[in-house]
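Got some structures for you, see below.
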Structure P
Amino acid sequence: MSVSGQRPRQARRLLFLLPLAAFLALAAIFLMQLYSGRDTALVPSALIGKAAPPTDLPPLEGMDLPGLSSGDFSGKVTLVNVWGSWCVPCRQEHPLLMQLAQDERFVLAGLNYKDKPENARRFLGDLGNPFDAIGVDRSGRAAIDWGVYGVPETFLVGPDGTIRYKHVGPFTPESVRDELMPQLEKALSEMPSR
C-alpha cells in the first residue's frame, strides 16, 4: 500500500479515537468530583455577608398580609422562603415552616415565585399560612436578584439587613435542627436588647 493510502486510514482512526478520548476525559472529571468528598448539594451563595437585595414586591391578592420589602428587614431577623404552589418539595417542607412560624422571635416572609395568585391562595388554604408577609414575584426577577437557583430556597437575613445563611432545597427536621437553628440563634443574639 502506498504512503498516500495510509494517510486517509490514519485520519479516520484519529477521528474515531478523538471522541473516545474526550469521553474518557469527561468521565475522569466526573469521577474526581464524585470521589472528592465535597457535598455537591451545597450551592454557594455570593450574597452571604452582603446586604439583602433591594426588594419591593406586592402582596398576594386576597390575603390580609403585607408584601415583601427589604426595608422591613432592618432591626429584625427575617427568614425569607422562596416557594410556589406548583413546587412539590415546597409542599413537603411546609409542615416545618408551620412549626417555625410559631417562634415569634423572627419574621417568616414568603417570596411567591412565578405563581398564579389563586393557586398560591389555595396552597396556603389547604396547608396553612406560616408567613407574616408574602411578596409576589410573578416575573421571577426578584428571585434572580436573590440568586435563587430553584425552589424552595430559604435565606436568613440578620437585623442589620445582611444575608447570613442560605438553604437550598426543602428543609428537613435535621437541616432545621443542625443548620438553620444555630444560624438563627446567632442572628437573634445580635438583636438589640429590649
Structure Q
Amino acid sequence: MRALVAHVQAAGWVSANKARVAAVLSNDAGAAGLVYAREQGIATAVVSHRDYASRADFDVALRQQIDAYDADVVLLAGFMRILTPEFVAHYEGRLLNIHPSILPNFKGLHTHQAALDAGVKLHGATVHFVTAELDHGAYVMQSCVPVLPSDTADTLAARVLRTEHVIYPQVLDWWVHGQLLWQNGQVRVKNGASQIYVLNEDSLD
C-alpha cells in the first residue's frame, strides 16, 4: 500500500487532477497502513469483520464504505479476507489484488514455503483482477525471482516483496492511463509494455 501511495505522489497525479488515493480501508483498526495513510493526509476507515454476523453482511458494509469514496478502482494490499461473489461482481473489472506467487502456482497462504518445498527455481508475484474464485482472475503482471539454495521462507519472501513494490504500482499506472486491454479473457497492455518483471541475480543484495 505504501508503494502505491508513493507512486501516486511521485507521479504528480493529484496536482494534475488525474488520480488520487481516495481512502485506505482496513478490517483491522490496528493496521499500520492506516497510520501511514493518515500521515499522508489520506482518508481512512475501519470496517471490522468482527462486528458482523456473516461474511455477506461484512461485505455489504465494506462495499458501502468504499462506494462512499466514489472509488474508480479498488486495490487489495494485504487484505486477507475472502470476498463474497456479490462483492466481487459489484467491482467486476476494477478490483485488483497482488498475490505472492507466480499464479496459478501456490494459491492461498504460505506461498514461499510451498515454493521451497516444491523445489521450484523461480518464484514471484502476480497482480490479477479478482474473481469469486480464490487467487484467480486475469493476470495483469507477474514477477520472477530466483530461488537460491540458501533461501528460507523469510529471505525468499523479502526478495519477492521487492518485486511487488515494482509491479503493483506499474499496473496502477497502466490503469490510470487506460492502457489495459482485454483480449480473449486475458489482459494485454496497449502500449506493448512487458507484463513480466524479472529480478536478476546481479541485482540481489
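One of P, Q was used to compute semi-axes √(5λ) of the Cα gyration tensor in Å, and the answer was 47, 20, 16. Which one was it? So the calculation was done on P. Here mean count of other Cβ atoms within 10 Å over residues 65-72 was derived from just one of the structures P, Q, and that gives 13.6; the source is Q. Given a value of 1.00 for Rg/Rh (Cα atoms, Kirkwood Rh), for residues 97-184 alone, calculated from one of P, Q, which structure does it belong to? Attributed to the structure labelled Q. Given a computed value of 16.1 for mean count of other Cβ atoms within 10 Å over residues 105-112, which structure among P, Q does it belong to? This figure was derived from Q.
Supply the structure label, taken from P, Q, corresponding to relative contact order in percent (Cα under 8 Å, 6 or more apart) with the calculated value 15. This figure was derived from Q.
Each value in this text was obtained by applying a stated rule to the coordinates, not by laboratory testing. This is a predicted model, so every value here is computed, not measured. Cβ atoms are built from the backbone, for glycine too; each structure is taken alone.
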